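Asker: The structures come next, written out as structure tokens.
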Structure 1
């Protein structure tokens with residue numbers, strides 16, 4: 001990890017190891033395509049052998065209350081940011097424009113403000129980011145990740161259409 005000075009701004013530059021990230025995705029049970037860019041790492045993740053959708057659900061829907069009480073991570077539905085992490089999530093779509101139930105795109109930002117802190121005010125290091133990534137992937141498969149507000153990130157589990165749209 002390095003500290004960069006850009007004018008009056010200071011940034012943390014994470015030196016993430018793509019092979020380590022691949023190993024984390026593999027251990028969590030995902031098939032993946034990784035693209036290591038200068039300012040971020042992009043992962044296209046798919047749980048091909050999974051029968052049920054990934055556990056990305058609408059946190060505001062009362063029908064999903066059981067998921068909400070168990071989840072460890074929440075996604076801002078407008079920006080795709082996994083709250084209090086340098087990770088962003090987006091849906092992957094089929095040719096018809098529908099969200100794929102067993103696939104997501106994940107981005108890890110490598111540049112962060114020096115004031116950025118993880119939950120419990122933990123300092124940011126490559127090791128803590130690897131741990132958070134593993135926990136997010138595990139939550140998508142086992143405990144659930146809540147989508148809060150917005151319409152950019154679509155829920156994949158629970159009731160996925162808004163109430164009142166059924167016939």
Structure 2
């Protein structure tokens with residue numbers, strides 16, 4: 001399968017799962033992430049404000065922002081900038097995609113990021129990740145060499161292999177339900 005075919009197949013699989021089932025599965029994935037030694041040890045974590053078809057993370061962001069530095073990505077042209085989540089009042093709708101983004105100062109110390117939870121369209125058993133096709137996360141992940149990169153996916157997003165390119169960044173771990 002090529003990337004376009006994989007994206008189409010995953011879009012159909014996601015549509016087949018009711019929202020309440022996605023939330024139930026997401027809570028299992030969140031718990032598994034929170035139980036990893038890497039998450040427990042990390043003080044500065046990059047999570048994401050989930051879209052409807054992604055593993056849901058809103059509850060996890062809310063749960064942890066008082067105990068850890070929780071960063072969220074903000075779309076800026078073709079790149080992701082990081083800002084700290086300081087509570088629901090800091091969120092605005094992002095200009096490009098309408099995804100929730102925190103306001104405030106940009107976090108520029110990318111070397112301090114210890115763990116990144118990464119959404120994706122599909123993942124494989126080798127830790128390869130396929131995104132939506134714009135390369136936002138691949139560019140960001142290359143600039144965070146010290147961070148453990150953990151993909152979050154529903155079990156139906158896992159494949160034996162996915163098409164990869166030289167610029168793709170492999171996950172250290174993929175957590176599913």
Structure 3
């Protein structure tokens with residue numbers, strides 16, 4: 001590795017009602033946190049399919065943050081409990097694939113917790129920086145092609161879920 005510091009690329013799947021608004025609050029309040037996270041707003045953390053995380057990692061992300069409302073405070077009743085169950089399964093699957101547990105983190109942040117979300121981003125970036133690059137694909141395209149691919153995948157999945165009963 002060269003003398004320059006490794007800067008991880010992080011994809012953040014954030015719930016529209018709480019964690020995305022916490023990120024907005026952090027920005028409005030000028031709370032500083034590393035700019036390494038590329039935020040993708042989803043309606044609920046319970047809508048995050050584990051394949052979204054795998055796809056983000058396969059497209060070049062060094063780490064992934066899944067953030068949502070605190071358990072028991074979900075705008076969609078109990079979907080963040082669903083996110084917790086999926087996250088446990090995902091962590092088990094990633095461990096079997098040899099991916100370090102610190103690369104993917106689940107965070108709860110209400111709309112009023114901009115500082116807590118900023119702290120969680122700092123922690124994730126520091127954890128991933130210490131681990132080094134994931135290097136699954138070997139690179140990250142900075143021309144937004146990969147981020148757009150992830151966003152379109154999320155949109156397609158959401159549309160498919162609306163068709164199902």
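Read-outs throughout are calculated quantities, based only on the coordinates presented, and are distinct from any laboratory measurement. Here the structure is a predicted model, which means the values were calculated and not measured. Cβ atoms are built from the backbone, for glycine too; each structure is taken alone.
Asker: To test your reading of the models, identify which of 1, 2, 3 gives 10.5 for mean count of other Cβ atoms within 10 Å over residues 5-12 when calculated.
Answerer: That value comes from structure 1.
Asker: Starting from the value -15000: which structure in 1, 2, 3 was helix-only ellipticity at 222 nm (-39500 (n - 2.57) for each DSSP H run of 4 or more, over all residues; to 500) calculated from?
Answerer: It must be structure 3, since only it matches.
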